[in-house]
1. Determine which structure produced the value -17500 for helix-only ellipticity at 222 nm (-39500 (n - 2.57) for each DSSP H run of 4 or more, over all residues; to 500), calculated from the coordinates; the candidates are I, II, III.
2. Of the structures labelled I, II, III, one was used to calculate relative contact order in percent (Cα under 8 Å, 6 or more apart), giving 38. Name it.
3. Taking distance in nm of label points 7 Å out along Cα→Cβ at positions 43 and 171 as the criterion, which structure among I, II, III has the greatest value?
4. Kirkwood radius over Cα pairs in Å computed as 16.9: which structure among I, II, III?
Structure I
């Protein structure tokens, strides 16, 4: 039986946000909890990849790891590889921790469209390489990219042979679902609009 694991990337510096985005709150829940909520129905196990100084801020019962030795602080490519190395699975669903409007139905649809190697989302010409599904066979390519100093996820995906899925085929509200919250005022603006399902 195919084993699926979830990787939540929470190792960014959050410089524009001003504090670690994983712990920012929207309607009483932390951002990483929304990512976990979206992934959990489809994963045998989920984990968070974060920076050493943030590890103890997550609940003890959660599986939390840091980047592999030698690749620490080298961005999402290192985070994805570190998550893969920490959990045995046939495929991995990856989400960033700054998409609190992500919906589990979107993840389910993305998983249906995943066929081999790596699948990710594009919306109106903007790529969302961190909303993605990876086969375990991608580990070697990720590791080689880091050894070569290549840190852009999109470039690694292109080299592997990514299948880009139109975000509009995954949800009827793509502009909201795929929004990266990079500044606190984005939440304030969202809240002032009202009528939001969250």
Structure II
């Protein structure tokens, strides 16, 4: 659950008792409504937390946290290949590009995969975007095993780039495992 969901829930937990108090002029009912909202939030939070822990366990996401840049590149290219993408290493040894990606629908993207121990910053995103014209790609992706800083996200949004972080790895891994079960 993202921050926006938490904020909306807390606003509702605060507003509903106020509305109850205005309509009934009964402080006790308003307090009980607030208490019910907090209990609902705690129960919902526990279910969400349990679901998130199960997704992380099923995807074995902790494995990618310990990978080097090269290992993460190999893991990502293999994973994307399982999902139907065509992965091609560039002919030149460009350190700003990990590989070229062709989707099942035919569009091309340049991809930079970088292993981090903390949030990935804007410099990584800027360096990758500079390579887009050189490779004549339709899209530019930056993939990391952690999250991105707010500045990197804002820069990517302004330049129509795709940023994929730890959460996307979980989705990809679970999707690949699901497709593997269907095939096998």
Structure III
């Protein structure tokens, strides 16, 4: 079974593309969702996050996401420290999940493959991209947040031009029907390569 990474900057539409692969029957692991779940359910992770960011990291037993974002997106050090705690736990969880799947390939949807130097953990990496202004607009509309908050997050991600040089496949996500056709062709290619 091949392991395929699906990545893209905030607002690129990688979740939309992931859902298109799911519609084709491909098992997709949503790293962001699973990380949030593990950060709540794993006592080891909870304790490490509280040690790093303080007890305000949790509110009524759940992640205090606005508090955590306000801390980690202001500078690289805390973000890197948080990633160093969470990413190994997610990686282990993904590997267990992947072993249980029966498919020619599985996808791990994760935002920071290249930023964290994880590309060697995948047989192929697919980059989803969109122009910067469109990504900004999508995230402001989706998350109902101020422009500066989105810019702070974008500043912690590598530029698409650099990622394109490292990715095996690239999907520009502007028109949904074009994107769907690209996903279909890519799926056929990946199934053939997995044989």
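Since every read-out is calculated from the coordinates, none of them should be taken as a lab result. Just so it is clear, the structure is predicted and the values come from calculations on it, not from any experiment. Cβ atoms are built from the backbone, for glycine too; each structure is taken alone.
1. The value was obtained from structure III.
2. On the way: I: 24; II: 16; III: 38.
Corresponding structure: III.
3. Numbers: I: 1.6; II: 3.0; III: 4.1.
Biggest value here belongs to III.
4. Values: I: 16.9; II: 19.2; III: 17.6.
Structure I accounts for this read-out.
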